[in-house]
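Enquirer: Right after this note come the structures.
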Structure I
Amino acid sequence: MAIGKTIKKVRESKGMTAKEVTMAAEIGSAMYSRIENGVNEPSLGTLEKIARALGVKVSAMFDDDSRFDDVSSYDASIMDKVRTIEALSDEEKRTVFLIVDAFVGKKKLKKTLENVLQDVK
């Protein structure tokens, strides 16, 4: 599959618009359109920007494209929330990360205690 088609498939699977990608990648919309439509091939630097904007590794652009078929709207929702968090102030980001860390810590503790209890039985 041509790189432009892969980029478009990844973008669509993540529920992103071309405008969102161009803004996040800080590239021109005309350039992005030509890349996605296969008119131009992106430079490595541009490909890195696009991959970062899409939340994938550059190498993913060259992998078997079938792995993007299972990206759900839930994944797109998570990406939207991440973009919202990125727009917060540093203090607000720290608060969000503390809350997330607390939930992750709670889950790990619960799993550890469950394992200990199973070992005791």
Structure II
Amino acid sequence: MITLRAMRFHPRVGVLAHEADFPQPLEVDLTVWLSAPEGGPADVMDYRELYELTLGVISAEPLRYLETVADEVARRALARPRVIGARVAVRKPHVALPGPLAYAEVRVERGRRR
């Protein structure tokens, strides 16, 4: 299992008019489970691949829904060789709600764990 936790980006994200105009903080966690290669260790993967695929999703802004972001990161992770499962959490700390809130978070899991 490999996890990249709290990757930070500043895309335009949300469904409100001002959210489409102004970038805001967004955090992404990505955990992947890998199948073991023939004769090698199971949990070896270049972390840059995982970061770059996440950045590729975030760069397709403006983004509307956290659910869509999480699902697309998971889908792209599962398209990588040997990745058999993915868990993605997307957090948005600046949510337009009338009371205090640390962040809104969406999590998805796709595929399977070892």
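Values quoted throughout were computed directly from the atomic coordinates according to the rules given, and no laboratory measurement underlies them. As the structure is a computational prediction, the values presented were derived from the model and not from experiment. Cβ atoms are built from the backbone, for glycine too; each structure is taken alone.
Enquirer: Who wins on Kirkwood radius over Cα pairs in Å among I, II, i.e. which is largest?
Expert: Details: I: 16.7; II: 14.7.
Of structures I, II, the maximum of Kirkwood radius over Cα pairs in Å occurs in I.
Enquirer: helix-only ellipticity at 222 nm (-39500 (n - 2.57) for each DSSP H run of 4 or more, over all residues; to 500) computed as -22000: which structure among I, II? Show your work: numbers first, answer last.
Expert: On the way: I: -22000; II: -7500.
The structure behind it is I.
Enquirer: May I pose another question? Looking at FRET efficiency 1/(1 + (r/R0)^6) of positions 5 and 45 (r between Cβ atoms, R0 = 25 Å, to 0.05), point out which structure of I, II has the largest value. If you can, show how the numbers build up before the last one.
Expert: Details: I: 0.75; II: 0.95.
Biggest value here belongs to II.
Enquirer: Hey, semi-axes √(5λ) of the Cα gyration tensor in Å, for residues 29-92 alone derived from one of I, II reads 25, 17, 11; which structure? Walk me through the intermediate numbers first.
Expert: Details: I: 25, 17, 11; II: 25, 11, 9.
Source structure: I.
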